[in-house]
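Every number in this text was worked out from the coordinates using simple rules, so none of it is lab data. Everything quoted here is computed from the prediction, not taken from an experiment. Cβ atoms are built from the backbone, for glycine too; each structure is taken alone.
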Structure 1
Amino acid sequence: MIYRLLDEPLDIDILGCWEKHMWHYTKVIGYSATGTIFLMSPETDEFMVFYPSMPGNNCKGYGEFGNIKDFEEVILKDEVFHEYCLYPISPEDIPILIQNLGELEDEQIFYPKLDPALGGSLELDEFDKGNVWVRTEILGQNRGIE
């Protein structure tokens, strides 16, 4: 699995400390296998991708789409996008992580056991899997997001 779309969008408060930094994007529509978050603004039909594990400018807007399916077809299914949405690993690493850790369950992602911003490694044997929302909150706290 490269990404998972939610059956129903979730309110932005699921992102904890990041919530007030997401502008008018108030719905979470999915996430990648490494915790990249896909958001939308129901008011403007704009879509954005949020990379909580990426330092610095960690959001990218993709403009307006008629619906989630259109966003998926144009952006999420694009092979080039897969290289970005799995930051900090590549699509070729997913089968190795599945072999090492097993398939992801609902709301689970792969992540480095220790955040690289805190000195952790991106070696695949240093990864674990866990809840996407908990991991997102931890990354925000580690970065001092309030």
Structure 2
Amino acid sequence: MVTRVILAAIIASIVWFVLGGILYMNTYSKKIFNKESKKSKAVSKWKNMRQFYAEMYFLGMLIPSIIFAFVYYMVYPSFPGGIMVNGFLFGLILMGIKIIPRFADMKLMTTYPKKLLTMDFIVGSINCFAVAFTIASIV
């Protein structure tokens, strides 16, 4: 079972990376990001994009996906059953522990542009459900 959990985590992190790339790097999102990031010093300016992508994947996606997969493995017996229902419920849990607190903290404690916060909340929520459904379907 550990092998399935690790496999689920690796696949979920890849899904997260690809889907996040599609959602953040499309023409519409890039236009918003470029416009809003110029207005605020709170937005990081990355010079070495390879290093940024590597750090983002390993620290921001792979490690959390491993943790999420193990947490799912421990809690899924308490879910009602079925990949769709379990994925949806776990997606809500991920939003509750990852997206909502981050959004609230950034909104209250930073000068990060509101449009970028909104975009981050939407993309993050979509990614939570993508990761949750991926893990639920494998574990």
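Figures for the structure shown
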quantity: Among 1, 2, which structure scores highest (criterion: distance in nm of label points 7 Å out along Cα→Cβ at positions 28 and 68); calculated: 2
quantity: Which of 1, 2 leads on mean count of other Cβ atoms within 10 Å over residues 4-11, largest value; calculated: 2
quantity: Read-out distance in nm of label points 7 Å out along Cα→Cβ at positions 20 and 124, computed value 4.1, structure in 1, 2; calculated: 1
quantity: Of the structures 1, 2, the one that 14.5, 42 was derived from, the read-out being Rg and Dmax of the Cα atoms in Å; calculated: 1
quantity: Distance in nm of label points 7 Å out along Cα→Cβ at positions 44 and 76 - highest-scoring structure of 1, 2; calculated: 2
quantity: Top of 1, 2 by relative contact order in percent (Cα under 8 Å, 6 or more apart), largest first; calculated: 2
quantity: Given 21, 15, 8 for semi-axes √(5λ) of the Cα gyration tensor in Å, for residues 12-59 alone, calculated: source structure among 1, 2; calculated: 2
quantity: If mean count of other Cβ atoms within 10 Å over residues 36-43 is computed and equals 13.1, the structure in 1, 2; calculated: 2
quantity: Which of 1, 2 yields -25000 [helix-only ellipticity at 222 nm (-39500 (n - 2.57) for each DSSP H run of 4 or more, over all residues; to 500), calculated]; calculated: 2
